[in-house]
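Student: See the structures that follow.
No value in this document is a laboratory result; all are computed from the given coordinates. Predicted model, so just to flag it, every value in this text is computed and none were measured. Cβ atoms are built from the backbone, for glycine too; each structure is taken alone.
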Structure 1
């Protein structure tokens, strides 16, 4: 799960501030700082709860965009 989250973060580089806004609207700066450290490998053993939250966020983003993408391809 951590590897997938790191891949997701890598593919969304430049959008991390929006991710922080979406997940922690009342604590954006602190969460953004944590997020960048995670993505850069500074945090070697992140909390399972935080990683799970990011994993769920990315899967939800995919679910929202998948139907539109499938409709365009058809």
Structure 2
């Protein structure tokens, strides 16, 4: 019996897949976004490039607290 057509026929009913039940939790999105649709980011990384560092206590440009000349004892 190497061929599936040669197997004996069963008198039992056919096996049906189980019913799909919704899983608990937050429901999924209703639609898929298109490939050309822009993705909205929630948070963007802060960029310090092009900014001048100033320490808020002494207001000098070019350093933070770690390198403040007024705090050196």
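Student: Given 94 as the derived value for volume of the Cα convex hull per residue in Å³, which of the supplied structures 1, 2 does it correspond to?
Tutor: Checking each candidate, the match is 1.
Student: Work out the source of 14.9 here, i.e. which of 1, 2 gives that when mean count of other Cβ atoms within 10 Å over residues 49-56 is computed.
Tutor: So the calculation was done on 1.
Student: Taking distance in nm of label points 7 Å out along Cα→Cβ at positions 33 and 57 as the quantity of interest, name the structure among 1, 2 where it is greatest.
Tutor: 2
Student: Identify the structure, out of 1, 2, from whose coordinates helix-only ellipticity at 222 nm (-39500 (n - 2.57) for each DSSP H run of 4 or more, over all residues; to 500) was calculated to give -24500.
Tutor: 1
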